[in-house]
Structures are given as structure tokens and as C-alpha cells.
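Asks: What follows is a set of structures for review.
What follows is calculated from the coordinates using simple rules that are stated; it is not laboratory data. Treat the numbers as computed from the prediction; the structure is a model and nothing was measured. Cβ atoms are built from the backbone, for glycine too; each structure is taken alone.
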Structure P
Amino acid sequence: MLILKIFRADEWQDLRAKGETLGAPIDVTDGYVHFSTPAQAAETAAKHFAGEENLWLLGLEANDLSDKLVWEPSRGGALFPHLYRPLKLEDVAWAQPLPLQDGVHQFPAGVL
């Protein structure tokens, strides 16, 4: 199953440079790396990254993270994937820019 992570350009660059990360500041604060399913990603972008440019969308295979991936309730009881270990560059199946157009993030075709 595909899960998604939205990173700011500097966070994505840091992961690429170091090979692993504890995530964005909210991830570090919460003690796990936040992910979204494709069905949740647009709402995540709108809620937590409204108006932000220079974002990257990372795609990962949830089954490859099953050792430390926990599905926990969040907004309105929806289950979100949370990774309880550092995110490693090798975990990332693909990464693409997530451009902002007319105030809405444009997800790659077929992802949502």
C-alpha cells in the first residue's frame, strides 16, 4: 500500500544528504514520522501546508515499513500511518515536486 509524506525542500534535501531523518519539526515533537494515505494527502496538504511552495511529495510502500509503522486515529477517527523510527532515504520509493497552483497543491496524476 502506498503512503505519502510531504516535505519542505530543505527537509527533503536534509534526508538526501544524511540518508535518514527524524522528520519535520512536528514529527520530532510528536516522536514519530507522520504519513498520509493517498485519500488523506490533499487534506493534509491543505491543512498543514496551506500556501506553501517548494514542497516535495514522497511515496513509500507501507509493507516495507511494517516493522515500525503503526496506524493510529487522528482527525475524526481516521487512521493515519506513523513511523516510529527514523525515515531512511532507502525507504523512499519515489519523490516528486508538489507544486502550488492557484493556492492548491497539484498532486501527480494517479496518486490520489
Structure Q
Amino acid sequence: MQTTISDLVKAAHQTAVDKGWYEEPISFGDSIALIHSELSEALEEYRNGHGIKEVYTEGVKPCGVPVELADVVIRVFDICGHFKIDLENVIAMKTAYNQSRPRRHGGKLL
């Protein structure tokens, strides 16, 4: 049986609950800030000279850009689980919309 995005959302949120991260209320803004902090940690790994695909350990803790990007996704899954957002459905919806857009829509350079 294949793991779905919905399964991953449930698992990430349940892990956060089990580890005590919801013993006190957490706001949407705090959740977004935590996601942002993981992105900043990914950038710092890169700025510190670690390769984009490099995974290394400090003791038993995995580190590196890919690990921090995984943390971003895990936090997104957690927030979606907490706020009951059907991320799998919304990803499908947004992907379909993006596929309908013209090439390099908006005329922006980056």
C-alpha cells in the first residue's frame, strides 16, 4: 500500500502532539514562523559550505540542506494536520491550475 500525503500529514501532526508541542496553544503565525526558521536553517547549511545534497550527522542527528528541507515539509504537514487542511487535495488543485498557466506567466525575472 502506498503512503499518501494525507497519511504523512496525519503522522507528522501526531508525532508533534505525542512529543508535547501542542500542550499549549500554538497560533497560525507561530507555525508559519517555525516553517520559515527551517528554511533559514537550510540556507545556513548552504552558506556554511555544505552541498545541496549533502547529508551528514552530528552524533546521531542528521544534518544538512536536505534535512532542513525535510523539516520544512514536516512542519507544513504538521500545521495542515493541526488546522485540518486537506493538503493532498489542495496540492492536486494547485498543480492542475499551474499546468494551465502560460509559460513564465507574470513576466518576472525570477
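Asks: Ranked by Rg/Rh (Cα atoms, Kirkwood Rh), which of P, Q sits at the highest value?
Replies: Values: P: 0.92; Q: 1.03.
When Rg/Rh (Cα atoms, Kirkwood Rh) is computed for each of P, Q, structure Q gives the biggest number.
Asks: Out of P, Q, which structure matches 3.3 when distance in nm of label points 7 Å out along Cα→Cβ at positions 7 and 63 is calculated?
Replies: Working: P: 2.4; Q: 3.3.
For distance in nm of label points 7 Å out along Cα→Cβ at positions 7 and 63, the value 3.3 is produced by structure Q.
Asks: Where is distance in nm of label points 7 Å out along Cα→Cβ at positions 15 and 47 largest, in which of P, Q? Each step should come with its number before you reach the end.
Replies: Details: P: 2.0; Q: 2.6.
Sorting by distance in nm of label points 7 Å out along Cα→Cβ at positions 15 and 47 in descending order puts Q first.
Asks: When mean count of other Cβ atoms within 10 Å over residues 23-30 is calculated for each of the structures P, Q, which structure yields the highest value? Mind showing how you got there, number by number?
Replies: On the way: P: 14.6; Q: 9.0.
Across P, Q, mean count of other Cβ atoms within 10 Å over residues 23-30 peaks for P.
Asks: Work out the source of -20000 here, i.e. which of P, Q gives that when helix-only ellipticity at 222 nm (-39500 (n - 2.57) for each DSSP H run of 4 or more, over all residues; to 500) is computed. It would help to have the intermediate numbers written out before the result.
Replies: Values: P: -7000; Q: -20000.
Label of the source structure: Q.
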